[in-house]
1. Here FRET efficiency 1/(1 + (r/R0)^6) of positions 122 and 146 (r between Cβ atoms, R0 = 25 Å, to 0.05) has been calculated and equals 0.15, so which of P, Q was it run on?
2. Using distance in nm of label points 7 Å out along Cα→Cβ at positions 114 and 162 as the calculated read-out, with 3.4 as its value, let me know the right label among P, Q.
3. So relative contact order in percent (Cα under 8 Å, 6 or more apart), computed for just one structure, reads 26; which one of P, Q is that?
4. Suppose Cα Rg over 2.2 N^0.38 Å, for residues 34-105 alone works out to 1.37; of P, Q, which structure was it derived from?
5. Hey, mean projected area of the Cα convex hull in nm² derived from one of P, Q reads 12.6; which structure?
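Each reported figure results from applying straightforward, stated rules to the coordinates on display, with no laboratory input. What you see is a predicted model; the values in this text were computed from it and never measured. Cβ atoms are built from the backbone, for glycine too; each structure is taken alone.
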Structure P
Amino acid sequence: MPAFHPSFEALPPEIPVFPLPGALLLPQGRLPLHIFEPRYLAMVTDALGAGRMFGMIQPRADAPAGPAGPALYAVGCLGRISSFAETEDGRFLVTLTGVIRFSVAAELPPHRGYRRVRADYAPWRADLDAEAPPPPLDRAALLCALRPYFRARGIEANWEAIERAADAMLVTTLCMVCPFDPREKQALLEAPDACARARMLIALLRIGTHDPAAAPRGRPS
C-alpha cells in the first residue's frame with residue numbers, strides 16, 4: 001500500500017490546479033516540478049499548509065480561453081507533495097506523487113493568481129483501490145515497442161532498471177516520461193483502467209517510432 005493513502009471521503013473538494021501542457025501525472029506516479037512563477041510559488045506555499053495537495057491538469061489549445069485563462073481539459077490528477085526543497089533564490093523543487101484522477105465539476109475564482117477547481121473524484125474512485133491486483137501486461141510486446149521508440153527519439157535508458165520494474169509502475173512511468181504530445185498524454189490519463197492504458201502506451205510507442213519529431217513543449221498557464 002502507498003505510504004499516503006487517503007480515504008475517498010477525506011479528499012479535498014476544492015483544489016488548486018497547475019495547468020501545464022505535456023505534463024502528465026498518474027496515480028502513484030512521481031512528477032518532479034521546478035516552481036518559479038510567483039502565482040505557483042504562492043500555490044505551493046498554500047498547499048504546504050493545507051494537506052500538501054494540488055492538481056495537475058493540461059490546458060486545451062483547441063478551445064477558447066475563459067476569464068481565468070486557457071481552457072482546461074475536463075480531467076486531471078490530484079497529487080500530494082512528497083518531497084520539497086527551496087533554493088537560495090526562492091524557487092521550489094517539488095516532487096508530486098499522484099493520488100487520484102478528478103473531473104472538473106466547476107472552475108472557481110482564482111486565488112493569489114493561481115487557478116482552482118471543484119473536483120469530482122467519483123468517476124475515478126478505483127484509483128484509490130490499493131488492494132486491486134496488478135493488471136496483466138504483455139511485457140514482451142511493451143519492450144519490443146519501447147526499444148525502437150527510444151532509438152528513434154535518441155533516448156538513453158537504464159534497461160536493467162526497466163527490466164526490474166514492476167509492471168504497473170513501469171507503465172505509469174513510461175506514460176509520464178515519454179515525449180508524447182499533450183493530446184496523447186490526455187488520452188493516457190483518461191484511459192478507463194490500467195489494462196487499457198498499457199495497450200494505448202504500446203500503440204503510441206509503435207506510432208512514435210515512425211514519427212520521431214520532438215513533441216512540442218509548453219509553459220504553465
Structure Q
Amino acid sequence: MAKRHIVITGANRGIGLSFAQQYAANGDKVTAVCRNSSKQLTELDVNIIEGVDVTKAADLLRLKETLGDQNIDILINNAGLLIRDEFGEFDAGSFRAQYEVNAIAPLRVTEFLADNLSEGSKVILITSRMGSMADNGSGGHYGYRMSKAALNAGGVSLAHELKPRGIAVALLHPGFVQTDMVNHAGDIPPETAAERLRQRIEELDLEHTGCFRHSNGDSLPW
C-alpha cells in the first residue's frame with residue numbers, strides 16, 4: 001500500500017507529537033508543523049516544518065509553498081491554546097488569542113492547503129467537548145469554550161464545503177489528556193488519545209462528515 005501523507009500542526013509535543021510518532025511508526029509520510037521543534041520530534045523520521053505560527057498568514061503561505069504540490073491524505077489541525085479565565089477577571093486579549101488559535105487558524109490552515117487535498121482526503125479538527133452547549137455542566141473556561149464552539153460551527157460549514165470534492169471532515173474531542181496544556185492533570189496519556197483518535201480518523205467517511213465525536217467513539221451533543 002502506498003504511503004499516506006499526514007500533515008499535523010502543533011506536532012512538537014503532546015497529542016501532536018504522539019500523532020507524529022504513531023503515523024511514522026505505521027510507515028506513513030509525516031509532515032510535522034510547529035512553531036518550535038522538540039528533541040522528541042527531531043528524533044523521528046518525519047519532515048519538520050518549524051517557525052510556523054498558525055495565526056499568521058505569511059507563515060501559512062510559507063507552509064503552502066514548502067509543501068508545493070504534495071498531496072495531503074490526512075490534515076490534522078491539532079494546534080490549540082487554553083488560557084484559564086474567571087468571571088470578574090475577564091481579559092479580552094486572552095479571549096481573542098484563544099479564538100485566533102482555536103477557531104480561526106484551523107480553517108485558515110485548511111484554506112491555504114486546500115489545493116493539496118483531493119478526493120478521499122480527510123480534514124481533522126481537534127476540538128473539545130468543552131465547546132458543546134448541551135455538555136456544559138460546570139461553566140467557566142469562557143474563552144476556551146467559546147473558541148471551541150466557534151470551531152465546531154466552522155467545522156460543520158467546512159464539511160458542507162468540502163463534501164462535493166469527496167473530502168470528509170471530523171471534529172474530534174481527544175478526552176482529558178495529560179498534556180502541558182492542563183499541567184498533565186488528565187485521565188489518559190497523549191499516546192492513548194492519539195491511538196483512539198487515529199481509529200476515529202480511519203472510520204471517517206463522507207457519510208459521517210461534519211461529525212462531533214469523542215476519541216472513545218461516542219457521538220457528542222452540540
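1. P
2. P
3. P
4. Attributed to the structure labelled Q.
5. This value belongs to structure P.
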